[in-house]
Structure 1
Amino acid sequence: MRSVYIIFGLLILGATANAQQSYDASLIPKNLLPYASAVVRNEDVSIEVKDLDNTTYHIKEAITVLNQNGDDMAQMVVWHNRSNIIKNIKGTVYNASGIPIGKFSEKDFEDAYAGEDFTLFEDSRVEHYRPSITDYPYTVEYEYEEKSKQSLDFDDWEPNPGLSTAVEKSSFTFTCKPDFNIKYKEINMPSGVTIGTTKDGSKTYSWQVTDLKAVKYEPNSPNPDKYLTRVKISPEKFEYEGIDGSYTDWNGLGKWMYDKLLMYRQQVSPETAQHILDMTANIPDPKLKAKKIYEYMQSKTRYVAISIGIGGFQPFTAADVDQQNYGDCKALVNYTQALLKIVGIDSYYCVVMGNHNRKISLLPDFASMNQANHIILCIPFKNDTTWCDCTSETIPFGYIGDFTDDRNVLACTPDGGKLLHTPKYTAGINLQQRSAAFIINNDGELSGDMTTNFKGVDYEDRDEEITQSPVERVKSIQNIYPINNMTVEKLQFTQDKSLQPVTTENISLKASEYAAVDDGKISFMPNAVNRYGEYQKQVINRVTDVYINEGWTEEDEITYTLPAGYHLDTEPLNKLMEQPFGSFKISMKMEGNKLIYKRRLQVIDGTYPKDTYSDFVDFMREVYDKDRYSLTLVKD
């Protein structure tokens, strides 16, 4: 269930006033203030499963906002639809001394459609409220109830839902009937569960935390699950949208999804089946046959989000997609499977957590529905397993990019679910290769041609520019390259969509006054086009390990033809650095009136000890500085 979200991922829940609770900000323990923009004063979250189709959430919370950076934490956003009904929203706002200065209820919330521009069917709506307070600190308390007609998908309990939030006290209670069994997973919990029974014999599972300090922002920090507190719940038996089931592990959950959500949804018309057979008749290689079918699917369909009722988990039928020519990730994967099946190629419907910035894997030891947000396709060719994302009309067959690479996914098969791991795009594969031949004349004007190849996850680096109009495309390129006064005389993109895809950019450019000319000297930066853009921030007393999500390699070679009769005023720049997390090599040499500049930067993904962060900072700052090195030529 996805009932409550807060801007920037911060879960803000509510509480009515407690006569014994003072919200005077001065009473917040001093040890909770460092790095905090907000403090959860008191939170009580309870979930009660009354029946398989009847779950109640009761939420109370009071949060004190200390400064402007915490304002988003005071914005309450409650998602709801026909299966998740919100009741009895109310709350109070307090000033710094804990004195009530306003009340609000559901009538003060704005209610809006929650779908996105590309969503075709979506019954979710959102109620949101934000107090108009500018005097800090202030406190907001909320209370509300939610009725859910399912028992499959439970929200995680996240007492400290994000960075810069401290917790004075937070508790979570899960209540259910004696025959309703659950599994739970505690992540970074300072204390374990307390299990008990109520007077009527119901089971209770309770957790409580106190005095959780705020986690400060640190560059290159790992997945928040490595340091934030969370409890996950999954049921053994459940009901969702009238469909019942049970599972205790990923095998059982995958089996339920296959049997109840996927089976019998891959029939297409005889005409479509015959067309697929005719289209692939002269292709003997199964992988090339699958590539042909994938590209046919791309040309025929478009992606739209469909999230209504069981449609949130179940794909539209292949026949519907075939007729309507659209679908969401679930429907397009299911449709592609149906087309592959016509020519005898088996494939897996795979559930995955898609995220460009974090490689988030399904937990091997804990199965639950709320660990994923996307569906991709796996084709298990013998000794050559191939993965496809079916939502894009343009990406190559067998390419998934950094949205789903290198993580655990659940493959739903007739024999049950099984965890697989998507392929990893390594630093060596994510390659940007650039070769340029430039001329600098006596007036300091730069001109020439440049070719850049983008491979691995970099294949998509120019996707936005490729879809733009010619005028907008040139403007974008002028913003990408750090060359003042640059005019683009020719710009061309080609994309090789073979099994090793490459995007190629060819550009002819000119820039007046690129080099400074003064009194027989010419000065310019030899790295004209690819300067590392971030001056790495130092962090004292770092807490988290160093995390690099995706590795990459950049190789640049620029040959400058210089005016005759000049020589370098200093020794050519040569630098080599090697660290566990990467390497950097830069070199220059003169050959007659030609200057050859070479640069190679490789950053290797992974998690590194926090003690290495200062070395990482030194490394990246050196790259930053050397990329801005300026040389001077002196007239003979």
Structure 2
Amino acid sequence: MYKAFISYSHAADDKFAPALQNALQKFAKPWYKKRNLEIFRDEASLSASPHLWGNITKALDQSEYLVYLASPASEKSRWVNKEIEYWLEHKSIDTVLIALTEGELLWNDEINNFLSPENNSLPPALDDKFDAEPFYIDLRQSKSEEDLSLDNPIFKKEVLKLAATLHGKEPKDLASEEVSEHRKMMQIKNGTISVLILLLIATIGAAWYANQQKQIAVEQRDLAQSNYLISEAKSLVETNPPLALRLAEQAMLKNDDKNIEKAAIKIYRENSFDEIHNLPNYKGFEDNVLSVEFSPNEDSILVGSWDTFGKGTVRILDLQGNLINKLNDDATGFSETAFPMQGKTNFADSSETEDQNNIPYGFTDVAFSADGKKILAGSSIGKVYLWSLDKNTMQVFKSHTDVITSVAFSPDGQTILTGSNDGRAILWNLKGDRLHIFTEQSVGVNAAIFSPDGQSILIGLSNSTALLLNLNGNKIQEFKGLRGAVTSVAFSPDGKTMLTGTEIPGEENGTIRLWDLKGNPIQKFKKHYGKIFAIAFSPDGKFIFIGSNKGINAPGSGHSSSIWDLKGNIIKEYNNLLRSVRSVSFTKDGKKILIGAGFPYFLDTPLPLKDFLKSGKVESLSPAQKKQYGIQ
């Protein structure tokens, strides 16, 4: 006599069926019994023998309940449907218990039937047999072998509901029996184990002590090896940074000491590891590149320079360094590779009559318009050049009497902002009309930029002051308390914070400050050994780039740039650049940085140390190196 017959699809529930059978047989089982219930489950293929049906019907006749494992596969199984039809012909629908393993069983109270019988997990024989929503357990969350165990609370809870019906008891009563039987079994087991434990205590104690001594020895050995490797790494930093970084990695693997990790991060932070990329086809080696910028679609770059012969050049290059277009000091104002000039306009304060095509000095700042159709170039002789790529024309704005320190298009591209050492920042329209002169001072304007929304401007002055002004020249905020000339300024992408960078006359130091727009300092960054010439936020606003003429910590570090987080922590330093970093431009995704440092360079934005080591940019240790340093 069987308590239940499990009807299921072998294709779908070959794991569920034996697991459920085992769970029902063991649930609340006394320790001395083999099983608590007899559950029938056909383990053979139903189509293996034409005589199998007789054995199946015999088992069905001898079973009190039928447990149906509901799934789309069971719904379509003709053998499952045949078993259920036979059951309903001989026994009550009330003895059919359902365990849903896959699919849906959606009941509609209004029609007192299942929704979409053709799409539920019941076979045709059961579609219209229930007068009310039937009880079923849900095993759909149980997928793996670990899930299909009474050790899994979710599975056990569902099995309890089914087992309680088979035992004819309330679930809470059966659960109490389960706990009681489990407690008895554990007491017997624990008694047996206790005897064994008493016999093994001496052996285990001796083994534990020996293992502890061995572990201590291993830890001491690994610590000594780790200290040796990090010492070797430090000694190799100057001559072989990649090898030093790999040895530092091995030191971290040997020991997780924070000082060792800190030393490894320092090696990574202060060395470039081929993260500085030259433009392979660039031919302007005689130039001192002062300003660079990505084009709006990032398929080319704009480069402004001042070469060793006192001649300025503005170039448009592709990302390999090949020349696309060029503005220089020849007879027409353009090189032979550039388009022919079809128009030219000069706007001047004075009665100068010098040839406007002559460009004898350097270009100190350049900028693309947002649509990429226009270029601004500021020169060392106080002139600003507006180069219209779509119309093949150039305009010359002459209203400054000293070096142009900054040029910028407004975000909408309709106005232009220029700043100069003559103490003035000027707002222009594209026709060359001056809309506003912001400052008339004896101190130079070192930087002038638009806010991200174009409604205000930020100016850095040589008198240790930065000004936030509206477009009419009214002061919104003044930022004071800075040491040295404010050489560079930057807005965060959301326009809610700003940066100032300074150089201190007579000292080899610069400072970086993060401010809110009310003039409150948010973060004072570590004093930078070197004058600050370029600063910028990353596109996501989480990091800042700093360009300088020296390394962060020492004058011997060479021309340097670095990336910091907003808490003032150095993330990465790029040393030994050709010249001081004068300008910076990020790609929109923040993964590449273009800098002007006597040469246009591409930089990779830094990865966390562990990700960098996995990136393959530093060769792994060779077998010979591992042998040399005793690394296994």
Given a computed value of 14.9 for mean count of other Cβ atoms within 10 Å over residues 381-388, which structure among 1, 2 does it belong to? 1
Given a value of -4000 for helix-only ellipticity at 222 nm (-39500 (n - 2.57) for each DSSP H run of 4 or more, over all residues; to 500), calculated from one of 1, 2, which structure does it belong to? 1
Any idea which of 1, 2 comes out highest on Rg/Rh (Cα atoms, Kirkwood Rh)? 2
In terms of volume of the Cα convex hull per residue in Å³, for residues 157-276 alone, which of structures 1, 2 is highest? 2
For which of 1, 2 does FRET efficiency 1/(1 + (r/R0)^6) of positions 437 and 621 (r between Cβ atoms, R0 = 35 Å, to 0.05), calculated from the coordinates, equal 0.05? 2
Have a look at 1, 2 and say which one yields 3.5 for distance in nm of label points 7 Å out along Cα→Cβ at positions 21 and 549, as calculated. 1
The value 2.9 for distance in nm of label points 7 Å out along Cα→Cβ at positions 261 and 325 was derived from one model only; which of 1, 2 is it? 1
Entry that produces 0.05 once FRET efficiency 1/(1 + (r/R0)^6) of positions 269 and 605 (r between Cβ atoms, R0 = 25 Å, to 0.05) is calculated, selected from 1, 2: 1
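FYI, it's all coordinate maths here, none of it is from the lab. These figures come from a predicted structure and were not determined experimentally. Cβ atoms are built from the backbone, for glycine too; each structure is taken alone.
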